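*Asks:* The structures considered in this document are given below.
Every number in this text was worked out from the coordinates using simple rules, so none of it is lab data. Keep in mind that this is a model prediction, so the values were computed, not measured. Cβ atoms are built from the backbone, for glycine too; each structure is taken alone.
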Structure 1
Amino acid sequence: MPERRRSLLVFLSGAGLLLLQFSAARSLSSLLLGTELILFLVVFSYFAGLSTGFALSGFLDERRLRLFLWAQWLTQLTLPFSLRWLTGLLAEDSGNAFLLVLILFLGAFWASSLYSIILPRLLASRGDEDASGFARRYGLEALGGACGLAAAFFAARLHPALPMILQQAVLALVFALLLGGRGPALLFAAGAAAYAAAFAPLERASAAFAFSRTRGVPVRVLYTADSPYQRVEVFEREGGARELYLDGIRHYGGEALSEFNQLIAGVPAALLRPAEALIVGTGSFETAHHALASSARVTSVELDPAAAEAGRRFLARPFAPEELSRWTLVFDDGKHFLARCGRRFGLVVLDLAGPLQRQVALLYSREFFELARSSLAHGGALSLCLNGDFPGGAETASRIAATLLVSFEQVFIIAQPGGPSFAVAGSSLPFGKADILRALKASGHAGALVLDRAEAEALLRGRDARPISLRDMGVVLRSSMKWLRRLYL
């Protein structure tokens, strides 16, 4: 093989490897529910496949290598659609633990093993296995990986389908260079072109099939995107109800989540009447509507433009012109925005899922709560969901409550029988327990229970409820393990 062709092959293998990692992490997270532990297992399977590829590279003769390559091409040409259909077919007929292992094997282990055989075989065939030869080749592969990852991030911002199509194009070039010949090259090019042409209908059909079979609810797919941050999906159930899923975890949908938005935004805004409110997270933008009803101005901060686009197009009710004049949407990380904006808010709302991933859990940490407290105007409050039944002893709710109690002077917890609890915290709140009860009654939640600081502290006694902090993020793995046991073990 000519030197330029060798170099191009090594570069493309690095690019394909990182493009695969980008798409596999999101597709598998959607199928398996992307908690921190699931993400760890996906990454572990991915790197285990790399290690296996390195180990196999010296044992595959030319005939076995060709068989391996053809099997890889036929498999990867169908991903992630075949994986979703297989998941749906086996979801009701196989043990869940077996399904977990199968998905991880096909989606990460098997697929990643392809690229790791290329560099060792090229070094061995050329005879430049010395340190300098390895360094040159490895550096070229690393450069390809960096370019592949940058291309995936850029492509994801242009169109949701582009990262997967780009991955198939790189895959076709790698196979054409490895196997040689005009016939295989034309076949691989035709395969990549067919993949691009059929992507949209296959994406919708496979996503709907996997969701319907694994969750037992027929749905229609309205939107999917693999953003630089997560997998974003919007499904519509029979009857027209719509739901937003991020990495396979529901973030909006159903009556309970509508109440969620009212309790974290509508009730505290009615109590405070803030000059400016800040909402971290967007979802369906319903929190913004609730806050605008009682706030002079509202700013929503969202990290992922794809999640905001999904909410705007398929979930949000239209903003009135008068509301739009008082509402601003900013794309930024919530921590970064609060630290740099230099403004003080009468109300800060955390419109977030539970701390199932580390990046989300950071927004429930003592350090973030202290940052939020320093960004509150006099009499301002932080409002959030505790993600569990606090009076019932839920661990996550208890740990978030404990974090609030060490970060704020005043803490009120709103508990619903059998439902998640909520909290409002501040340092000089202009309302008390009786005011919250009146606001809850006015919003249709007369049956809710309100606990003040002393009552919350009394309930926490005897519970293992340490504050969440950068040094103690164990709540993430414990929450993830509970999901893993419930779903697969």
Structure 2
Amino acid sequence: MERELLAVDSEFNQILQSDACRLQQLQCHTSAVGHPFNRFFCGNQKSLVDAMEKGINLRDQILKWYREYYNGGLMKLVVIGGESLDILESWVVELFTNVSKGPLVKPKFQVEGPIWKAGKLYKLEAIKDVHILNIAWTLPCLRQDYLKKSEDYLAHLLGHEGRGSLYAFFKARGWATSLSAGVGDEGMHQSSIAYIFGISIHLTDSGLEKIFDIIGFVYQYLKLLRQVSPQQWIFKELQDIGNMDFRFAEEQPQDDYAAQLAENLLVYPAEHVIYADYLYEVWDEDMIKLILGFFTLENMRIDVVSKSIVQSQDYQLEPWFGSRYIEEDIPHSLMDLWRDPPDVDVSLHLPLTNDFIPCDFSIHADSPNNGPADTASPRCIVDEPLMKFWYKLDGTFKVPRANTYFCINLKGGYNDVKNCLLTELFIILLKDEMNELIYQASVAKLETAVYVVGDKLQLKVYGFNDKISILLSRVLVTAKTFLPTSNRFKVNNAVYSL
């Protein structure tokens, strides 16, 4: 038992410096008393020793837990192997016959009232040098509505990085360096108790000073989503991407895949276990509107994580991680403004249609007009003084994907220290400029990478080949016409310490 106590404590010490874990524990610590979230979420040696000092026999508790929950009624098994089904079945029978059947009823938690107090702002002192704004809303459990994926529809819009998005709006003002949105995969964020939908924004120094303005614009965008009503064409794009992802999913390690399927069996019916995560089958406008109804001030939690947050002595300590935090009331005047914003900024709008989503999945290697596919070396198809271009047709894997690589000589770019710094700076600002374009393409599974190797700029564009030429053309046009601005230099200077 002592060895296991030390193992638990070792795992706790590994996450002790994690700002994400410290935030999660603060959210547990400040949740409503009696709620299942209101506890130490991971445990350590102290929590277990304290329990023993209170007369709790840990071994008996573990055995009781094992007898109640480790039974066939609550367990799922997936076996993947190269042997025949008869052999695999015989192994299962041999190895798992002694597992008790147990009841099929899953444990239920009694939950009454909200998880957190409304109208509060929590400021948590960070370990790392970061500024993060987290806004969260509690949704009902949506597992039974997995065919609709209404929460994913909203995550797609609130977490978008293209023109008209919240992130593009904040980035243009130098307030944010990244933004993500949606329901997390962890148990606290996606459980039978509730789904926690969050928006996480990494802020610049100036963004940290504009937290209330940023939250106000988030509610402006939510107002926009209510005004324009859910759009079926956006759902259709997500549906097409999901189908494409599943159809051309790359093979993953078999142990990971078996674990994933076993986990899916706990929440999906057998006929959808393999496909459910990709499935956008039912368009339900009313369901999206219903979920939007939970994005209210009374249902909102705000956390700010920053190293420069706790400057006064008036702070509290989270007992398990020892994190310093401040709990503040949000002014009523701000709450009233956010509840019904008078206007929506004209820069905020729905994303444009994504013309990078592929339609043609034909295999070029199957066409006799494309030449031999199994030649040992690439063929040089363009040979000019300033450019050479090699091409090799894949006849082995036969998938509708392409990889393009461009190596561009940066003449004089690394002649001296000054040129070296200017070249690196140009590439950083170029990637910053292309973010909206690259993001829109990445949604359609087209990826772009720009990096320097030696004294050469390397550009890689890869993904489904149907629209790869469109992306490549836009990337090259952007690179050719791009002119850095002082505003973006200042923002990137703060991010990269240029």
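*Asks:* I have -0.61 for log10 I(q)/I(0) by the Debye sum over Cα atoms at q = 0.13 Å⁻¹, for residues 260-443 alone, calculated from one of the structures 1, 2. Which structure is it?
*Replies:* It traces back to 1.
*Asks:* Assign the value 14.4, calculated as mean count of other Cβ atoms within 10 Å over residues 140-147, to the correct structure from 1, 2. Show your work: numbers first, answer last.
*Replies:* Details: 1: 18.0; 2: 14.4.
Computing mean count of other Cβ atoms within 10 Å over residues 140-147 on every structure in 1, 2 gives 14.4 only for 2.
*Asks:* A follow-up question, please. Thinking only about FRET efficiency 1/(1 + (r/R0)^6) of positions 332 and 420 (r between Cβ atoms, R0 = 25 Å, to 0.05), which of 1, 2 has the largest value?
*Replies:* Going through 1, 2 one by one, FRET efficiency 1/(1 + (r/R0)^6) of positions 332 and 420 (r between Cβ atoms, R0 = 25 Å, to 0.05) is largest in 1.
*Asks:* Consider the structures 1, 2: one of them gives 2.5 for distance in nm of label points 7 Å out along Cα→Cβ at positions 84 and 300 as calculated from the coordinates. Say which.
*Replies:* Derived from the structure labelled 1.
*Asks:* Upon calculation of Cα Rg over 2.2 N^0.38 Å from the atomic coordinates, which of the structures 1, 2 produces 1.10?
*Replies:* 1
*Asks:* Could you tell me which structure in 1, 2 was used to calculate helix-only ellipticity at 222 nm (-39500 (n - 2.57) for each DSSP H run of 4 or more, over all residues; to 500) as -18500?
*Replies:* Among 1, 2, the structure yielding -18500 for helix-only ellipticity at 222 nm (-39500 (n - 2.57) for each DSSP H run of 4 or more, over all residues; to 500) is 1.
*Asks:* By the measure relative contact order in percent (Cα under 8 Å, 6 or more apart), tell me the structure among 1, 2 with the highest figure.
*Replies:* Largest calculated value belongs to 2.
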